[in-house]
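As structure tokens, here come the structures.
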Structure I
Amino acid sequence: MTSSEFERSRWHMEIDGVDVTGPVMVPNTGSWRTFQWMGVGGVSLATGRHVLRLHAEQEYFNLDALRIVQ
């Protein structure tokens, strides 16, 4: 779940050092405390241990929760 009062906030996710999402824009939710779920599909994850990193490409957003579903 993310929130932002700005239009240009964005991030990307890396798995084992490889960018798997490309830039993901964070929508302007109108408030720092108004969160909304964002979805990114098409990311495959093999069985085993991995390092997931969320990189802020452009600042000014809040991250409240991260959900990974099968």
Structure II
Amino acid sequence: DNLEKHGVCIRVLGDLTLLPLDLQQHIARAVVATRTHNKCFLNVCFAYTSRHEIANAVREMAWGVEQGLIKS
């Protein structure tokens, strides 16, 4: 496998929910399979905006507060 041979770590940012479910699953498997590789990084930004990223972070933080994982 070339990704393993060359130590490529795949990272994907953005709103993957815009993609078909089967493609989301393929991407997730690739990200998990390469997460420990650290010689080279392939960053893929898909439907990515800082506004979207900030909105998602705020939603996740609010959820964490609701669940008691984050103290406000």
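A value of -0.76, -1.10 was derived for log10 I(q)/I(0) by the Debye sum over Cα atoms at q = 0.19, 0.24 Å⁻¹; which structure in I, II was it taken from?
The value was obtained from structure I.
Here distance in nm of label points 7 Å out along Cα→Cβ at positions 39 and 55 was calculated and came to 2.6; which of the structures I, II was it taken from?
Details: I: 2.6; II: 4.0.
Of the options listed, only I reproduces it.
Among the shown structures I, II, from which was the value -15000 of helix-only ellipticity at 222 nm (-39500 (n - 2.57) for each DSSP H run of 4 or more, over all residues; to 500) calculated?
Numbers: I: 0; II: -15000.
Going label by label, the one that fits is II.
If relative contact order in percent (Cα under 8 Å, 6 or more apart) comes out at 39 when worked out from the coordinates, which of I, II was used?
Numbers: I: 47; II: 39.
Label of the originating structure: II.
No lab work stands behind these numbers, since they all come straight from the coordinates. Since the structure is predicted, the reported quantities are computational estimates derived from the model, not experimental observations. Cβ atoms are built from the backbone, for glycine too; each structure is taken alone.
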